[in-house]
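Below, each structure is written out as structure tokens.
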Structure 1
Amino acid sequence: MMEKRRQLLQTRENRTIKVFNIPLHMENSSLKAVFSRYRELEEDAITTCLKGIYRQAFITYKDEQSLNIFYEKWGVWAFKEFLTVVPCLLSEDKRNERQQFMAKINGLPPNVCARDLQGLFNEINAASIFIPKNPITYNPMRYAFIYFKNEDDFAIATSNVYTYSGHQLEWSSAEEKSCHRCGYTGHMARFCEVDNRRRRNPNRYQLMQQYKQ
């Protein structure tokens, strides 16, 4: 009995992807709409859990071949967001490779979402993008982490200067601190001269309460 259960779980894992950095307001019905565009999902395809201020999901397809695209494609566009995707059977070495060529781009205008940067994403041949949420207001931070598949794409992108909506953007390492007000490096928020006017979006606490209902 235990062996049969183990085999069933293994078979399901072969057909399952893990999805990261899902905003709290994105419902399972929206996830289903996005991921069913690729191939047919199982009836009970989606299970989710809270991970910090985001959700994570396990999404299961009806056949193993459905996952082939996600060994090449590191994520999907989902409304205003870009969701990172990893096949459950992707090896640890391959997962680490996806973290190898990454840089942070700073100085985004207020309330920019990943979809707004799709043109830049395509221009620099990026593989994945993540704009963190402010843990208090849940508005997008003014910087993004961008991942590349190889060193050449990484080197070409980070050696060029880009602008977005009149803002000159700045490359830095992921570890370098960015100002929470303007998004640039070199100073902290208390020394920043920028005074942002933030939208009154639902904050993290309100979104988490909605998710738990």
Structure 2
Amino acid sequence: MYLTKLELNIQNKAVLHNMSNCEWMHKLILEKGFGHIQAENARQTLKILYAVDGIKVYVQSAVEPKFENCSYWISTPATICIDAMKKICGTGMAVHFKCTCNPTKKLIDGGKRIFLSSERERDEWIKRVMERSGAEVLVESQTSDFTVWGMKKDKKTDKSHKIYAKAVTYSGALKITDEEKFWEAFCNGIGREKAYGCGMLMIQV
């Protein structure tokens, strides 16, 4: 697994205008970092996840990207191999975590998914998800909910339309109960809307 740190250049007009557009960010990462790789469903196949923190963007992937210096970044992107994290994240270890997520539930009628509106429901959601992912939530807090959005082009009509998703950012501490399940969740991300900056588990021992 690889982790790349990008620092967005907000002096660039395209960056300043589009940095809040999750569809633009998603395409930028795929094009600039992984355009040299031909793969169907590239995000899933290459396990590409990303998290935005101000002007910093952290990109995680199963293959080494080829981000080069360009006007979109302040400096040359730095990529490191993080495979050693697997040995550190053993069963019984406690780690700090941060993760932006799209906690939802499926309605019985029609199968539509809705965002969990109450903080209590969202607390229960992250605990369930992490339990399935081989970890126990020891301490957790969450931000107020916010909206991620993007402009997506319809392939049939060639017209653009806005897409929206609600999200919160969790932070706290986890105890790893199953290292294999946890590593799988770390590599694949958790929850939905991963293409739009959700689901990447950022951890620190």
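Using the calculated result 17.3, 53 for Rg and Dmax of the Cα atoms in Å, pick out the matching structure from 1, 2. It must be structure 2, since only it matches.
Compute relative contact order in percent (Cα under 8 Å, 6 or more apart) for each of 1, 2 and report the one that scores greatest. Intermediate values should be presented prior to the final figure.
On the way: 1: 18; 2: 28.
Max of relative contact order in percent (Cα under 8 Å, 6 or more apart): 2.
Each of 1, 2 could give distance in nm of label points 7 Å out along Cα→Cβ at positions 56 and 72, but the derived value 2.7 comes from 1.
Throughout, read-outs are computed from the coordinates displayed, never taken from laboratory work. Predicted model only: the values in this text are computed from it and were never measured. Cβ atoms are built from the backbone, for glycine too; each structure is taken alone.
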